[in-house]
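Each structure below appears as structure tokens.
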Structure 1
């Protein structure tokens, strides 16, 4: 499996903003992600983390700013076009096709890279049949990659939460992304599942994909991230490597409601 990535001008976010009426959910957020790294976004509940993901992925229109991916301005582009450029995502609230099998869910992700047209599908042409065979083969490969090949014929709705999260990751990888956005992948997992997830994220990186993740599990974040962006009330309060973030007084205050010295905030 190859997930190639370019190292030049990978992801650059500048003055990214989003307002919902009078509520400014994200305010002038800026950061860069380097190809090949694992980059985390953290912050208290309501900090604007998922909103940033939704803006990058094209789910929400931005109120202002710029997001450039591999030299392309992607703000304002539809989600399917951003996916074709090489950005895939998972969701905080799992969005699988519940009445489809695990294999079929992953095959859905493969469709954005197919070349056959409507005529091929309607008339089941040789092109359509061959692409269907290739998609099924690719889907099985990805199910094995995320460690859930034994569930390929099971309906998504019948799978345990940890397996569903891995399935959603496999579907995202089926789009052949260069950048994978993982939104709280460890939510609801037990410690053993979280350790397995850390290993999976490292494998995704080794295959050539860059990872941008939102996560509340600080052991996971500090254990695998190269750099961390910290948001609070929609603004950036810190950005840097894990060791720096752990010592930052603004981060400690945002999470614990007190200053690093232990004095009241």
Structure 2
């Protein structure tokens, strides 16, 4: 059972694009996958046509129901989703005085994890209580990052946050990888930034990169993951490659533990 928090505190980092398309790519490879939309904006939920007006996940954080009550089927075989709710905006304020509030999601998932092979959590771009819940519940973190200077500058702070959570709240948490997104083959800047990332974070940068692709930008508007919108595009090819790399890394780490 692998739980991935897809996290970057910077908006526009292809976080939701990665969450949706990685989840679909893993399901395409005959895995049972749950996508949790933990972003109050609900972009992943809207993308997959599963956005609801009810309190949903907010009720789980308020202690008013089982998380499994909010699981919805998607049009993709093997992929379930727990949709977001606008009420999640109030979660930080509601949970501020709650003891152990950062463990709510982990406790909610504890009795249901065996239902899926992978759980993908699309996190909020703010490092508040919702993102903290994702990091405490997760076994791995995937950090999507645009290959632009400004996007890279905040990476050290994010890595520090992940390390703090690992030391204080979730010793089993590890960074699975940094994913370079919106990579332009036409400019040298993207390649220079990828090389810099590989030097600063050895073994943590995925071999797969997500190329700039208009089809990836278009498919949310049509309510389809890239594989349904244009399965032969470079975007589909890249996310299939990422899914293979994620699976390979998990198999490798399991062998090392044995």
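Here are the numbers for the structure shown:
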read-out: Structure with the greatest value (metric distance in nm of label points 7 Å out along Cα→Cβ at positions 75 and 171, set 1, 2); value: 2
read-out: Structure responsible for -0.22, -0.66, with log10 I(q)/I(0) by the Debye sum over Cα atoms at q = 0.07, 0.12 Å⁻¹ calculated and labels 1, 2 on offer; value: 2
read-out: Label whose coordinates, when Rg and Dmax of the Cα atoms in Å, for residues 91-178 alone is calculated, return 13.2, 39 (choices 1, 2); value: 1
read-out: Per distance in nm of label points 7 Å out along Cα→Cβ at positions 19 and 147, the highest-valued of structures 1, 2; value: 1
read-out: With distance in nm of label points 7 Å out along Cα→Cβ at positions 107 and 155 derived as 3.7, matching label from 1, 2; value: 2
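Each value in this text was obtained by applying a stated rule to the coordinates, not by laboratory testing. Everything numeric in this text was worked out from a predicted model, so none of it was measured. Cβ atoms are built from the backbone, for glycine too; each structure is taken alone.
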